[in-house]
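The next part holds the structures, each set out as C-alpha cells.
Read the figures in this text as sums done on the coordinates, not as results from a lab. Not measured: the values here are computed from a predicted model. Cβ atoms are built from the backbone, for glycine too; each structure is taken alone.
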Structure I
Amino acid sequence: MKRLLITGVILIGSSLCLLAQNDGDAIRFSQYFPMGTARSVAMGSAFGALGADFSALSINPAGIGVYRKSELTFTPDIYYDKTKSTFYSQNYNDFKYKFLFNNLGGVFAFNSNRDKGWVGAAIGIGYNRLADFNRNVTISASNTQSSLLDEFVFYADRQDTSMLNPNYEMLAWKTDLIYLPDNENMPWAYASDMNYYDFGSGQWVSQYGQSQERHIVTKGGIDEYSLTFGANYSHILYVGLSLGLNRLLYDESKVHSEWDANNTIDYFQSFTFSEYFYTHGTGFTAKFGIIAKPVEMVRLGFSLHLPTFYNLESEFSTSMKSYFDSGTPATMSARSGVTVTDYRVVTPLRMVFSGGLQFGKMGILSADYELVDYTTAKIDGDLDNYDDINKNIQTFYKSAGNLRLGGELKLGNLALRAGYAHYGSPYASGQLNAKASQSILSTGFGVRSGNVFFDFAYAYAMRDFRHSMYFAGFEGDSGVEYYSQLKQNTSRFMATIGFRF
C-alpha cells in the first residue's frame, strides 16, 4: 500500500507529518464567536451598526463614538457544554461546566458641548472573549469492523521499521501492537492481532469485537485586549480605530483506548494511545469602522478587520501502552519525544456589513453580515516548511458568511432582548465537515437605574459535526475514513454589571 494524501483535516495533522501544527490550527484560530457583554449576546452580537456597548468595539470600533457618557462593565459567564457522540450507531453523552469572564472594560467619553462638527470623542480599553475551546467529548462503542491499529498498519506497510513515524506507528511497533509476520515473500506486510493476513489460506483474518473509547478534553480560548479610539461628527457620522492584542491558549488531550471485553481476540488484551497538544501565544491586529446615520431612524455600519498575526509556541507528544493475555512482558509502553515548535498563524481579513433601525425610545432592530475567506489563512515558521499545509488550506476551505440578528424592546427602565446568529462552515464542499455550521439562539433582559445597569443573557448554541477517528485500508484499497457524528449543544448564562459616569 502507498501512503496517500488524506483530505480529512484532523487526520492530516495526526498521520501525515511530524509537525503538530496543521491546517486545522489556522482555521480553529480564525473562527470567532463574539461573546462580550450580556446585552450584546442577548441580541445575537448584532452590534455593528449600534455602538454604545463595549462588545461593539470588537465588531465595529466606530461604535465607541456613539458613547455620550463614560462607562465601566464586567461580565461573568457560566458555561455548560453537552456533546452527544454517535459511533457505529452507539451513543454517548459528555459535558463540561466552566466559569468564565467574557468582558471587562471601560470607555471614557469626552464631549465638546457642540451639536455640529466633531462633537465628541471616546477612548476604550479592556477585553472581550472571541472564542472558547472548553469542551469534553467521549466516543464509545463496541466495534466489529475496525480499529485504530488498522491505521497504524496502513501507514507502516512497506516501511522499514527505522522509517516509521516516531509519534504513531513507531509506538505501536515498540509496544508489539503491530508486527511483521515471519514471511520472506512479504517482509514488510505489517499486521495486528485484530486483523492480519493468513499466508497459509491466502486470506485476511479479522478478530474485531473489541470495545473502544476516545476521550477528548480541550481547554482555552481567545481573548482580545483592545485599545479603541472613536469620534462623533455631528451625530451623523461615527468613526473608530481599534488596536488589538489577542491572547490565545489551546490545550488538547486525546486518549484512545481499546480492550477485549469479551475475551475473543487471541493474545490481545487492551491498549491506550494518548496525544497531547498545547499551544499558546499572542496576536496583533487592527480594526477600522464607520457608522452613518443618514436619518434619525437608520444606522448603517461597516468595519474592516485586518488579519491577526499570531506568534505561537506549541508542545506535542504521544504515548502508548499495551496489555496482553500472555507473553514476556505482558505490558509494554513507549513514548515519543516532546516536539516544541515556534510558528506563526495569520488569520483571514474579515469585513462586517451592518444595519440597524432605531424606533425612538421603543426599541431597536439590528443585523450584521460578516464575510470571511478562510482560504487566505496561513501558517508558517522559520525552521519548518508549511507549504503543503497552506496548499491544504486553499483546497479544503472556503469563504463563509456569518449572519447575526438582534432586537430590543424597551419598557421604561426594562429592556427585553432576543437574537439569532448563524456561523457558516469554513470547510469546502466534499470535506468531512462541509455542513458543520453553528446556530445560536439568545434572549435576555436589562434594567437601568440611574447610572447603574444590569443585563442578563442566555445563549444556546447548536452545532453538528464529524470527528475523524482513524483512516484504514487493505491491499488494493484506497482506504476508508472512520468518523463519529457529534452533536454539540452549549448553554451560556451571563450577567453584565455596568456603571456610567
Structure II
Amino acid sequence: MVAQVSGVVVFGVAGLVINVEVEVAAGLPSVGVIGLADAAVGESKWRVRSAIGNAGCKWPAARVTIGLSPADIPKHGTSLDLPIAVGVLLATEQIPAGSARDATFIGELGLDGDLRPFRAALPAAIAAQRCGISRVYVAPGSARQVAVVPGVEVVVIRDLAHLVSVLRGESSPDAIPDAEDVTAAPSIIDMEDLRGHVHGRFALEVAAAGGHHLSLLGPPGVGKTMLAERLPTILPDLDEQTAIDVTAIHAVAGRLPPGAGLVRRPPFQAPHHSASATALLGTVRGHRAIPGALTLAHGGVLFLDEAPEFTRPSLEGLRQPMESGVVRIMRAAESVELPARFQLVIAANPCPCGHGVGKGASCRCTAMAKRRYSERLSGPLRDRIDIRLEVLRPTMGELATASAEGSAQIANRVGLARTRAATRYVGLPWSLNAHLPAGELRRHWAPDPDGCALLIEAERGGLSLRGADRVVRVAWTLADLLEADEPGREHIAMALGLRGADGGPKDD
C-alpha cells in the first residue's frame, strides 16, 4: 500500500511543499529514503521508527520505501519527520485513511515520540497555504508563529501518540499557547540624548519618513554612531506583511526564541568592518541558504560603521540590493533570491587619521593616503545614497543646552508623513517615497515647474540621472513632512542641500 502525506522543507527563506510517499510492501524488513535527501532527512527513518514504537504503534515488519518528491530538489532539515511517520501509519492502516487529506505536518520527532518545534515553521506554513493546504499540524512551540498565516487552521500536537489520537478522533488538539510578539528590548537610547546636531537630527527624520539611505561623514567622536543607532527609535512598527516576512527570515536564521510571535520592530544590523562579503550578502552552503546581514536587516536598518574599512567586494555587493531590495546569490549548483529591503546608513571619517575636516590643519595624512582612503567608497555606491551629511562637532554652548526633542515626538511626525505617502500610493506596490520606481517617478510624480527648472540646473551642474531621481524622492518626503501637496522649488533646494555633502571621504 502507498500513502501520500504533505510536508515542507525550507529553501532559502521560503518553504517548499514536499509530497511524502510511503510504500509498505512484502520483502525483507528494510527502510529506504529516496529523493535527494541529506543526512538529516536520511536519518529520520531511525527517529521515526523509535517514535512510532514509543507512541504505542507498530513498525511494519516489511520493506518500507519513503519517496520525497519533487525528486530532483535537495531536501534538508528535520521537518519531514512528522509527515514520514504519518505516512507509515497510513500505509499500515493504523490511522484512518483520509485523515491526513488537505493537511501538512511540520516537526521533528524525538526518539520518545515527542514533537519538537521547527524553527522555520512560519515560512513552511506560508508555503502550505499558497498550495491550498488548509490545516497545519505543528508542535506547541511553533503554533504561535503559524497562527498569523491567514486561511490556515493550526492543529497543536504534543507528541506522536497525541497526533494518532487526534487523527482517530479520540481526543482534541491542544490550544494555541499564548506568546507575545517579539519587540525590541526597552530602549535606553533616545533622540533626546543628542545635544546639538540640528542638521543630523533633521536628516534622520527625513530618512525615516521616506525610507532613504543616509551617509554620515565626520571626524572621530563627533556623534556619527550616536545618530545612526537612534534611527530605529523613530521608525514606526512593521506592517503585518513585512512583520511576517521579517519573522520568517529571523526564524530561518535561528534568531528567534522558542514560541515567539511576530517581530514587530524594524531590525537593526551593525556588522563589524571585518565582516566578509559572505557574511554581509549571505551564501548557499550544502543546498542551504544562509541569510547575511543585508537580509537580516530587511524591513529595518543596516549600519556600516567605519565603512571605508569594509572590503571592496562587501561594499560593491550593496549596490544591486540597494536598488532592487533583493540579494541574488548565484552558485554553480544553486541559485537563490533573498529579500533585502533595508535602509543603509554608513559612517566614515574624512581621512585615515580622521581630522581632515575644514581646513584640515591638524591632519597629518598625505595626499596619496587621502586619495586611497577616498576610493574605498566607489562613486556608483555614493550615488545611490539619498542623503549625504557632514557631521560637525557640536559647540560647548550646544552641549550645555537642555534636552532636545525625544524620539516619540519625532516618530509621530514620521508616522504622519508615511501615512500621507501611503495614501498617495494606495493600490500601488510601494508605500515609501524611496521605493518609487524611476519610470513612475518621471511620468506621474514630477515636481512642479519651478522645481523641475531647479532640477534641470542641477543636472547641468553634474548631477547624475540617478541622483536627480533620488533628489525628487527626498523632495516628496520633505513635502510630506511639511504637509505640501507636491514638491516645489524649495523642496528640491532642500533635497539638493541634503545630498550636497560627499557620501564618503574627501580627496584633497
Structure III
Amino acid sequence: MTTRPVVLSIGGSDPTGLAGLAVDVRTINALGAHPASVVSAVTAQNSETVSSLNPVPAATLAAQLDALDPARISAVKTGLLANAEQIQVVAAFLRRSGLPAVVDPVLASSSGYAFLDDSGLHALRKELLPLARVVTPNIPEAQQLSGSRSRNPQQLAGALQHHRQLSVIVKGGHADDAQSHVSDAYQGPDEAFLLSSARQQSPNTRGTGCLFASALAAALAHGERVQDAAVIAKMTLNQALRNGYSPGGQTPGAPAPAHWPDAIADLPALLKGAEAHRHEAAFASCGPTPLGLYPIVDRADWLRRLLPLGVSTIQLRCKDLSGQALDNEIARAVAIARRYRARLFINDHWQAAIRHGAYGVHLGQEDLDSAKTAAIADAGLRLGISTHCHAEVARAVALRPSYIACGPVFPTNTKIMPWQPLGLPGLRYWQALLQDYPVVAIAGIKPGNIAEVAASGVSGIAMITAITGAPDPQAVTAELIARIDAARAIKPH
C-alpha cells in the first residue's frame, strides 16, 4: 500500500488560485505529500488589489482543527492568520499536538493590503513564533517582526533567532532587483548560511512565499533536516519559476512546482563562513577517464601494492600521524603516485598536499570550515568533497570542486554517521542531479554490491576495509576492478 505523509496547511483562500491555500496544495502534492487544509480567511483579491478580508470565526477555525487527528499529520504550515484570536487557536493546537510547524508570517499582500493589526502582530511574536520549528519571513516581514530597519537578510535572521529550537529563513527576494542573485539567509541554533540562486526574470511570481514555506514543510514531513528542507524548498521554488505559466493571460502568473526537485540548475549555492561567494572558476578537472576503483589507505606503502594493479585514483588518509612523520608519509605517497601517473588525493592535510605537489585534496564538511579552498585552487590542485545530504551538496557545488563524493550508500562500521544510507535509488538520484560533476560513491560498498554501484554510472567507487582488511588485498583489488569494468560494459536496455 502506498502511503504519503500529511502536511496540514492553515491559511486563506484566494479566488484567483495564485496564492494561499491553492499554492500550498499544489506544492505539497508535487513533493509527494498529502495536503490537508484548514481555512483561516476567505479573501477577495487579485494581482492588483485585495478588496476584502473575511476571517473565519475563531470557533470555526478551532472546529476545523479539532476534526483532524494530529497523529496522522507529519508537519504543519501556517500562512495567513487574520487576528490575535486565530493565532491563539493555532498556537493551542501546536502546543497539544507537538507537531513541527513552518510559520510563514503573511503580514500584507503583495499589493500592500495589511492582513494583521498590532494586536495580531503581538500575538504572532509571543504566541506562535516560540512554537515554530522554522519561520520564513520576507525582508519587510522580518523588519516588522524584529523591529529592525536593516535590509540585510543575515542580520534580520540573527535578530529573529531567539530560542533553542527555532530556525529562521529570511527570504531575499525583496532585496535590490538589480542584484544578479537572490540570497536567502538561514540562521539556526547552531549554524548560519546563505542560499544563493541566480535571479530569474519571470513574470510568474504570485505566491512564491507560500510555495517556499509549503515546500519546506513537505520536506520536513518526509523526514529531512531543517537545513536540507531549506535547500529542497529553494530548489522547488527555482523549478516552479522555470516552469511558471500565465492562467488566462493573467500577470503575474503562477509558478508551477512539478515534482521532487532533481535538476542541478535548481540547486542553490550554500555559502557559509568565509565562503562569501561562488568560486570564480571551477577546480581543475580529473580528466576524461573515470576515477574507477578508489582505495582509501593510511600509508604510502599501500600505493606500492595497489597502483601496479591498475588503480588510477587513490586517497591517503592518515589519522594517526602528525608533524614530520605525517609530512614524510605524504611526500613518499606523492613520489609513488607520480611514478605510476596516478591521481593521489590527500585527505584533510591541504597545506602539505600543496607543499609536496599532490594531485589533489579531499575534504570533509568539517574540513571545509578551516581549509583555505582558494589556496588549493591557486596551487592548481584538484578538490574532492564528501557530502551526505542536500545542504552539503549545495555547499560543495558552490565551491565547484573536481568531484563530489556521495554517501553513505550502504551501512558502514568504518565511521559513525548520523545519515541514513542512500541505497541505490538515492545514489542514482545524486548521480543524475550532479551531471556536471564526477560522482564518487562512498561507504558500505563490498564485492557483493560493487557491480550495482558501478552500474549507477558513478565515476568512482571509494573503498577502505574491503581492500585493506582483506587477507589478500591485491587479489581483492584486481577482482573489484574486473567487476567494475564488467558492470560498465553492460549496456542498459
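Here relative contact order in percent (Cα under 8 Å, 6 or more apart) was calculated and came to 10; which of the structures I, II, III was it taken from? Provide the component values of the computation, followed by the final result.
Details: I: 19; II: 14; III: 10.
Of the structures listed, the value fits III.
Ranked by distance in nm of label points 7 Å out along Cα→Cβ at positions 132 and 372, which of I, II, III sits at the highest value? Don't jump to the answer; show the numbers that get you there.
On the way: I: 1.7; II: 6.4; III: 4.0.
The maximum falls on structure II.
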